[in-house]
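Values quoted throughout were computed directly from the atomic coordinates according to the rules given, and no laboratory measurement underlies them. Fair warning: this is a prediction, and the values are worked out from it, not measured in the lab. Cβ atoms are built from the backbone, for glycine too; each structure is taken alone.
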Structure I
Amino acid sequence: MSNYRTSAFVLGVHNWGEADKLVTLFTLEKGKVKATAFGCRRPKSALAAGMQMFQCIDVELAEGWQLDTVRQCSILKHYKRLGGELPVMAYGSFVAELATELMPEHEPSPEVFALLTKIFSAFEYRNPRIVALISGYQLLEHSGMQLSYSHCVGCGKELKGDCTFLINEGGALCHDCAKPGSLSYTEKLRELILAAQDFDWNEESRMQIGKTELLQAEGILLNQLDSLLGRPLKSLAFIETCFGSK
């Protein structure tokens, strides 16, 4: 087994043993990687600062059969709001957990690494709730598990005006294909979801989102994630603790 060096985001951290941590990294070279960081909880450990949530690090790892081992690391970018403001940290945890759940291990994806770079940077100056919403739809798209938002899953035609939506059927349905249990899917809601998918993080402009459409878009996203994962994300409890019911 060989050593390798790469840039990485710390997406998950769990205490292990007396002084160690199990960490989930999303690396530029190998995609999602799980690793052990031995002794990093000791006060004088050279790994201590880098093995914190949301850090962007330069890291050297030794390949292992099940878990890699962190040998060295240095911080490339520290995100002040993600590390110090509880509300931002809560929504950042949602993004980190979602990326962890959706991305397979040891499959490099420079596109997802670049996306995480933009998302974590956006948390420094944008509304964290909006950042989390946009991130959710974009990460789903990169995973290939997104629903159909612009065309009817029944007949395939492009949607116009208000329609309906049913997650178990795969997404949006025109009125002709609507089924019992379908939810209202307004034109404004569809425009919001499509705008979230196509949002350019490099643009300085901010998305203008009405409260009703925000709640509906969050509802579709979270219900889809429940359906995919079979359980709610743990980070939602953190968000609810900070803000009350999402």
Structure II
Amino acid sequence: MKVLAGSGTAVSGPLLRKLQGFSKLEEADAAALAIIEAGTRLVPAGTDLISEGDRPEGMIAITEGFACRYKLRANGARQITAYLIPGDICDFETSILNRIDHTIGTLSTCRVARIGPETGRELRQRPALARGLRTVALVDEATLREWMMNIGRRSAVERLAHLLCELLVRLRAVGLASGNSFDLPITQIDLADTTGMTSVHVNRSLGELKRAGLIERKGKRVTLCDLPRLVELAEFRSNYLNWEAQTAA
């Protein structure tokens, strides 16, 4: 799939929303992203898109659903190290690596675009897109550091509170949150593998947040009922997400 410097109005999908938050894109840049979004395919939950040990072949963009990066122990225990939500492009710089050191898999049904090496090179030749993609990679690194702090130094309730605050900010940035509510199409086992807890502990901690009037969950829909208190509990600051740059864009 080639990216052409054509004209016309691009659809404001999650890829465009995400990258516009980090770089001022030209019309041709937006058109290039629209071409990528038009080439997506549906992938069921529980599908590995890239497995540890694979050779990297370009990039993957998520336009619908939740995916994740994860590592497995020999006994099958899983640690999720990142969520990939609509608008996220993963493995932008893995083309310089011989092998992938982790697995990327879908947590829900996802719409996915594969961006081949040639298309990736064309994207990197566009200064605004290259800047946006590089910023995304830096934010991913900052988010991983925050997740390490979450697992290592926050209590169970604080971990979940912080994660929910982060997801609200990220989903707002791509137009997928309504007020303080958003869809969270993942299981308590997924949350446990993210936060270093058991699913039973996750259930108890979510119950504690609910009883405190901080959150509400109906099916897949999560509402942060008292965001200021939740932010205070989690000691959440959105600076690592480069939120200031996004709101100023």
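Please compute distance in nm of label points 7 Å out along Cα→Cβ at positions 48 and 160 for structures I, II and give me the label with the greatest value.
Details: I: 6.5; II: 3.0.
Largest calculated value belongs to I.
Where does the value -11500 come from, among I, II, when helix-only ellipticity at 222 nm (-39500 (n - 2.57) for each DSSP H run of 4 or more, over all residues; to 500) is the thing being computed? Mind showing how you got there, number by number?
Numbers: I: -11500; II: -13500.
Only one of I, II returns -11500 for helix-only ellipticity at 222 nm (-39500 (n - 2.57) for each DSSP H run of 4 or more, over all residues; to 500), namely I.
Where does the value 1.02 come from, among I, II, when Rg/Rh (Cα atoms, Kirkwood Rh) is the thing being computed? If you can, show how the numbers build up before the last one.
Numbers: I: 1.02; II: 0.96.
Comparing all candidates, it corresponds to I.
Between I, II, which one scores greatest on distance in nm of label points 7 Å out along Cα→Cβ at positions 56 and 184?
Working: I: 4.1; II: 3.1.
Top value of distance in nm of label points 7 Å out along Cα→Cβ at positions 56 and 184, among I, II, belongs to structure I.
If we compute relative contact order in percent (Cα under 8 Å, 6 or more apart) for structures I, II, which one ends up with the highest value?
Values: I: 15; II: 22.
Going through I, II one by one, relative contact order in percent (Cα under 8 Å, 6 or more apart) peaks for structure II.
For which of the structures I, II does the calculation of FRET efficiency 1/(1 + (r/R0)^6) of positions 136 and 200 (r between Cβ atoms, R0 = 35 Å, to 0.05) return 0.50?
Values: I: 1.00; II: 0.50.
Considering all the candidates, the number was obtained from II.
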